[in-house]
1. Which one of P, Q has Cα Rg over 2.2 N^0.38 Å, for residues 144-223 alone, as calculated from the coordinates, equal to 1.11?
2. Can you spot which of P, Q the value 6.1 was calculated from, given it is mean projected area of the Cα convex hull in nm², for residues 104-167 alone?
3. For distance in nm of label points 7 Å out along Cα→Cβ at positions 184 and 200, which of P, Q scores largest?
4. Give the label, chosen from P, Q, of the structure having the highest value of FRET efficiency 1/(1 + (r/R0)^6) of positions 72 and 120 (r between Cβ atoms, R0 = 25 Å, to 0.05).
5. Identify the structure, out of P, Q, from whose coordinates FRET efficiency 1/(1 + (r/R0)^6) of positions 24 and 136 (r between Cβ atoms, R0 = 41 Å, to 0.05) was calculated to give 0.40.
6. Determine which structure produced the value 0 for helix-only ellipticity at 222 nm (-39500 (n - 2.57) for each DSSP H run of 4 or more, over all residues; to 500), calculated from the coordinates; the candidates are P, Q.
7. Taking Cα Rg over 2.2 N^0.38 Å from the coordinates of each of P, Q, which one would give 1.17?
8. On relative contact order in percent (Cα under 8 Å, 6 or more apart), which of the structures labelled P, Q is highest?
Structure P
Amino acid sequence: NANSGIYFHTEYQDSGWPAKGYEVQVNNSHSDWRKSGSLWAVQDVREGVKDNEWFTEHIIVKGKHIVIKVNDKTVVDWIEPENWTPPEGMPGRKISSGTFALQGHDPKSVIYYKNIRCKPLSPDIDDSQEGWYSLFDGTLDGWKASENKNTFSVKDGMIVAHGPRSHLFYVGPVNDANFTNFEFKAKVMTQPSSNSGIYFHTEYQEKGWPGKGYECQVNTTHSDRKKTGGLYGVVDVIDNAPSKDGEWFDYYIRVEGKHVIIRIDGHTTVAWTEPDDWSQGGRKISNGTIALQGHDPKSTVYYKDIMIRPLPEHPW
């Protein structure tokens with residue numbers, strides 16, 4: 001019947017429940033239904049572990065992404081939305097910075113802690129230029145187009161996608177064209193009513209839409225309602241594109257573990273974690289190469305400054 005908690009991003013407070021930061025619940029049989037591993041009142045767990053047995057709580061905070069594991073089992077996997085409104089009466093429940101705190105809840109609760117460790121992590125976005133590799137040297141060397149191969153060309157230092165359906169797969173030397181965890185960035189420009197996409201974790205396919213990997217949508221004013229910055233068919237940006245025709249925009253993709261982030265001009269449009277029971281055929285986190293899409297003869301899309309940075313296999 002004991003209750004406690006572990007706060008992070010908090011600060012010293014002389015009395016009352018800490019107003020700043022999040023609480024990770026420690027409670028296996030107390031009357032509070034929120035059990036060990038809960039991100040209290042944000043993403044709660046209804047089943048605890050056993051009293052009188054040691055268990056581990058592992059808390060990972062990277063950017064706005066929070067993962068909580070109890071005995072190595074993930075019980076919380078949550079991303080704080082950009083428009084996050086904290087629970088009523090808890091305005092300080094938000095990602096920021098700060099210290100840790102352990103909670104003594106009430107006179108009837110007895111909780112023991114040991115082996116308390118913290119490992120600072122790198123920021124969600126590393127602005128350094130170390131580790132980045134160019135995938136485009138001004139030619140199509142290292143790239144292989146499917147079916148209608150003339151859909152892709154190079155002009156003035158840009159890859160031009162214009163013509164019947166085709167996909168341009170990276171097959172060059174960087175990481176043997178096989179990426180698992182990575183950061184990707186490119187400058188993209190659409191023309192009116194044009195459609196394209198950037199695939200990751202894909203593989204060369206001679207005909208059709210790629211069956212393996214995810215597509216990150218490129219579409220400002222094409223009739224498809226799914227617009228630039230969406231993870232196509234999974235987390236879509238509907239109707240209101242964050243890009244403009246005739247203007248270059250920055251396209252950023254980050255994949256770590258099962259977590260996918262897409263940003264357009266620095267604005268996050270997708271922050272999604274693939275569920276453990278996810279079943280969408282070839283649309284799943286795995287590994288593979290990058291591909292650019294030539295969608296149709298009426299579409300013209302330009303790509304340049306195409307870069308990738310492989311990330312460690314196990315970022316945490």
Structure Q
Amino acid sequence: MTTYTEYHTYTEYHTYTEHPTYTEHPSPETAKFSIIIPTWNNLAYLKTCIKSIDQNSSFTHQIVVHVNQGEDGTAEWLDEQRISYTKSLQNTGICYAMNAAYSLCRCDYIVYMNDDMYACPEWDKVLWEEIKSIGHDKFFLSATMIEHTSTSNICVAAPYNFGTDLESFDEARLLNEYHTIEFPDWVGTTWPPTVVHRRLWDLVGGFSVELSPGLYSDPDFAMKAWHSGVRYFKGMGASKVYHFQSKSTGKVKRNNGRVQFLRKWGMSSSTFTKYFLRRGEPFRLLGEPDPVVDKRLSFALKKDALKIVLKSLVR
């Protein structure tokens with residue numbers, strides 16, 4: 001049997017960003033997760049996100065925010081709440097934000113959550129019980145997002161409209177009905193909210209800054225985890241967050257992450273998530289070391305190789 005093992009890296013040019021500042025407040029001694037939340041002048045949503053974590057979590061957690069610009073008073077509010085944060089004067093994007101905030105994380109388990117998410121009750125308990133049952137640190141877990149509008153994402157519970165923004169958000173109805181939304185555990189997660197052990201984070205080097213401001217940094221992190229030997233990629237259907245859908249990323253000047261991922265890894269993100277991670281299928285432990293190269297995967301890899309050649313001609 002033939003297996004696919006070769007890959008190569010390609011670094012895109014990215015703009016230098018200034019060093020962030022670091023403000024650390026005491027973290028709870030009993031905290032189980034360090035939750036990183038990048039934010040960019042989005043204080044109202046950030047407040048709602050943090051309120052949901054404080055209100056609906058089964059355990060105590062450390063929250064670390066990266067503040068991009070913070071022209072809306074985000075840093076001042078975090079100081080009032082005694083929440084640790086890093087801060088940059090400009091919008092440095094997701095990758096630098098995640099890596100900066102990670103330096104203040106004190107727990108073994110690192111969660112990445114967007115500021116336009118609302119954590120439903122027991123979101124953390126489901127993840128924690130799964131972590132304890134796995135018995136090792138080579139895993140990549142996530143909660144399942146509930147969204148108000150259906151998209152092509154089969155790993156999302158939708159459409160369940162509890163509000164398209166904070167003004168229309170029906171929190172009481174969400175809290176009353178979220179548990180009635182049944183969703184199976186699924187394989188191939190790459191999207192937040194995710195949780196990994198800090199040993200995995202350190203092993204793969206965190207988020208890849210060459211993908212700044214951050215499009216395709218999620219599957220890139222998953223690819224690095226895959227190459228480090230992780231095969232336990234699981235989305236937990238019973239761990240739920242409500243997602244307001246791109247309130248944090250919709251205003252970002254986007255990098256061409258699709259092409260960057262293709263050049264860096266020698267395959268497209270869609271090939272990786274479809275044939276390697278088997279995204280959206282019912283959960284199962286993925287094969288080792290790599291999937292068998294059948295006719296469909298062979299065709300996809302050849303197609304990706306042709307794309308790389310064609311992209312190189314138009315640089």
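1. P
2. Source structure for this number: Q.
3. Sorting by distance in nm of label points 7 Å out along Cα→Cβ at positions 184 and 200 in descending order puts Q first.
4. For this comparison of FRET efficiency 1/(1 + (r/R0)^6) of positions 72 and 120 (r between Cβ atoms, R0 = 25 Å, to 0.05), the top structure is P.
5. The correct label is P.
6. Going label by label, the one that fits is P.
7. Attributed to the structure labelled P.
8. By relative contact order in percent (Cα under 8 Å, 6 or more apart), the leading structure of P, Q is Q.
Throughout, read-outs are computed from the coordinates displayed, never taken from laboratory work. Bear in mind that the values here come from a model prediction, so they are computed numbers and not experimental data. Cβ atoms are built from the backbone, for glycine too; each structure is taken alone.
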